[in-house]
Structure I
Amino acid sequence: MAIYPFIFIKNKKLAGNSILINHERIHLRQQIELLWIFFFTWYIIEFLIHLIRLRNWNKAYHNISFEKEAYHNEDNLYYLEDRKFWAFLKYFN
């Protein structure tokens, strides 16, 4: 879990996982762009809309635009170097 400026990992074995760290770093960038509070407000609202629409917690989570961007690009360790401002909007639907 990422809450700017920290990344929290409860399983110490995962602390060295560069893909997981990159995923969370993408969330940190999203939080900076949306001034933290707007990120979490948008995140929760989008999750609730998807939860009502899909009636499935896991599917709702995976359909959040922030998560779509992070999952889609987590294996590209250079993604943040070229990422455009508010790139998560590309994944919003």
Structure II
Amino acid sequence: MNLDALLAINHLFNLFAPAFFMALMMVVSGHLFYRNLAKSVGWLSPFAINFAVGCAVIVAGLWFFGNDGKMLTYAALALACATSQWLHLRGWRG
């Protein structure tokens, strides 16, 4: 593997790192604040859904703005992951 491939992998990891950590924090927060609801859902399913939603938001922000790292993209990431977590836990019920 040459240096260009390693740099490309590093850039991809850095691009999707905010989505990974946001998904992780949403799942941990769900288990802290919605204990009864989160027990029935588990960890893996909400993490995977939140990570996929986060990656989609980051790619959409990259496409819309032409570069990554815009604060509006990160705000949309937080809003989309929070909404996804709330929907996944059926937060409207309780």
Structure III
Amino acid sequence: MFTVTEGALERLSRKLDRNKSMDEAALRFTRRRRGWKLRLDKARPDDTAFTHEGRNVLLLDAVVTKAMAALTLDVNDTESGARLKLRRLTDEGK
């Protein structure tokens, strides 16, 4: 099952706030040639929504939910600041 850590939800919320996104807008994962990309979108009836403080911050459609089932979205601290990171469930200890 796709998992999003509390830290990742907070980071997504801050991204939306910085972009001054409308309250009904959230970030959606879409598949690209070189991996996954986040883009602004509105919720659709069959979406899986992840919320932070009562606001949708991340949306996944059914196909993406299935494709990302073995992944966790987390935050990594890097030299240039906090970055979102997708990792496999088997990488939990790394």
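Bear in mind that the values in this text are calculations on the coordinates, not laboratory data. Everything numeric here is computed off the predicted structure, so don't read it as measured data. Cβ atoms are built from the backbone, for glycine too; each structure is taken alone.
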Completion exercise
If you rank structures I, II, III by FRET efficiency 1/(1 + (r/R0)^6) of positions 40 and 56 (r between Cβ atoms, R0 = 25 Å, to 0.05), the highest one is III
Completion exercise
The value -28500 for helix-only ellipticity at 222 nm (-39500 (n - 2.57) for each DSSP H run of 4 or more, over all residues; to 500), derived from one of I, II, III, belongs to structure II
